[in-house]
Structure P
């Protein structure tokens with residue numbers, strides 16, 4: 001049975017968006033996954049690490065997928081609800097969850113970790129990453145690429161300039177890593193299909209992934225949401241495309 005616009009909006013505007021668990025979208029939205037499989041590659045590296053750091057861990061859900069963790073495992077997170085969630089999830093596994101504002105410097109000594117991870121960091125502070133890596137250590141990260149989900153961005157904000165569209169290009173990550181003294185040993189990128197099947201899924205996504213439409217609120221966008229709802233009702237789906245890249249960089253021994 002088709003649900004009304006008001007019902008869909010009210011439901012999606014009320015649900016919690018803490019953490020990085022997207023299970024609420026099951027059956028309502030779908031996203032193609034990168035072919036490289038970040039989670040299992042992360043787990044493989046953690047299994048042989050001695051000391052590891054996961055930057056911007058969210059609610060700790062992705063890190064928790066790893067079956068084996070090193071003796072020293074630390075995760076940082078800046079948003080208080082996620083700090084609480086990550087602590088509940090990861091502390092029983094011996095992970096130290098540190099509240100950190102996601103601004104340099106990281107609250108750790110130089111040359112501490114032989115593995116540093118981050119999945120979808122807002123910003124990668126390359127000099128600080130290089131500082132906390134031990135000689136021979138590895139930074140392994142999946143990041144958001146250029147013009148990711150721009151179909152939604154431009155629906156709500158209008159056409160974006162080239163600088164905004166290309167602001168998260170992997171070339172900038174490579175440049176930042178090299179300037180920090182790291183050697184880039186792997187780089188892969190893909191554009192991936194996304195589907196939104198109702199307006200509630202769109203609202204939930206924009207409330208959770210706040211950089212797609214900065215400052216998004218339902219109240220300020222009701223007219224556009226109504227138009228998008230009508231479009232989804234007519235077409236059955238709203239299609240967008242995410243951009244992802246995988247980067248692995250090593251600190252010289």
Structure Q
């Protein structure tokens with residue numbers, strides 16, 4: 001299968017936006033795991049004085065996780081799908097949260113940032129050039145800033161690969177077919193199989209110049225299928241907010 005990319009993927013998410021929250025709610029632990037990854041950033045002081053980026057915010061589930069983990073922070077949330085973003089904007093948010101319809105590359109040239117931390121959920125396996133997006137992330141991070149990716153990235157075990165395929169064939173694709181979004185959820189299945197394993201993505205982060213790279217699994221049935229990737233910008237911190 002040819003994976004959906006760029007405009008085609010954004011269009012598929014636009015169409016799926018009306019049912020996206022309903023389908024993700026069928027996944028046990030979906031929101032709990034996002035919150036666990038956001039908390040693994042270990043942002044100090046409830047995020048007071050910090051400016052955070054939610055890169056690829058979707059309908060706002062990851063933004064809500066980031067806001068819960070750092071309730072005093074300013075958050076800029078961006079996504080390339082206008083339809084998905086409209087769903088996020090329809091929800092109640094405090095004034096310190098704002099949403100922008102931009103890609104990561106566009107954000108890096110739009111005069112935004114720097115950001116004290118970047119959180120990216122389910123983003124990197126969906127982009128054409130992950131290394132270019134990581135370059136944008138590094139440009140957007142303040143010196144010493146923190147990074148977390150919450151991503152479908154298989155452990156490399158055949159058992160985890162087989163489990164992912166079984167869940168997609170038995171649950172995810174049939175549910176997506178009922179909503180008229182079969183192509184998007186087939187993309188989800190194959191994009192995970194084609195993406196870096198967890199060790200390979202950790203290596204990609206290190207090659208991009210991020211430091212202190214760590215990988216942590218999520219709990220439940222997604223153990224070995226979804227991981228949190230944590231790292232830091234490699235430049236020395238210049239302010240107390242960026243201190244470890």
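Things to note:
- Which of P, Q yields 2.5 [distance in nm of label points 7 Å out along Cα→Cβ at positions 16 and 168, calculated]: P
- Identity of the structure behind 0.10 (criterion: FRET efficiency 1/(1 + (r/R0)^6) of positions 136 and 232 (r between Cβ atoms, R0 = 35 Å, to 0.05), calculated), options P, Q: P
- Which entry (P, Q) yields the derived value -9500 for helix-only ellipticity at 222 nm (-39500 (n - 2.57) for each DSSP H run of 4 or more, over all residues; to 500): P
- Given 0.8 for distance in nm of label points 7 Å out along Cα→Cβ at positions 104 and 128, calculated: source structure among P, Q: P
- Origin of the derived value 0.98 (Rg/Rh (Cα atoms, Kirkwood Rh), for residues 24-71 alone; candidates P, Q): Q
- For Cα Rg over 2.2 N^0.38 Å, for residues 88-191 alone, the highest value in the series P, Q is held by structure Q.
- For 1.9 (distance in nm of label points 7 Å out along Cα→Cβ at positions 152 and 208, calculated) the corresponding structure among P, Q: Q
- Structures P, Q were shown, and Rg and Dmax of the Cα atoms in Å at 16.9, 52 was computed from Q.
FYI, it's all coordinate maths here, none of it is from the lab. Given the structure is predicted, the values throughout are model-derived calculations rather than measurements. Cβ atoms are built from the backbone, for glycine too; each structure is taken alone.
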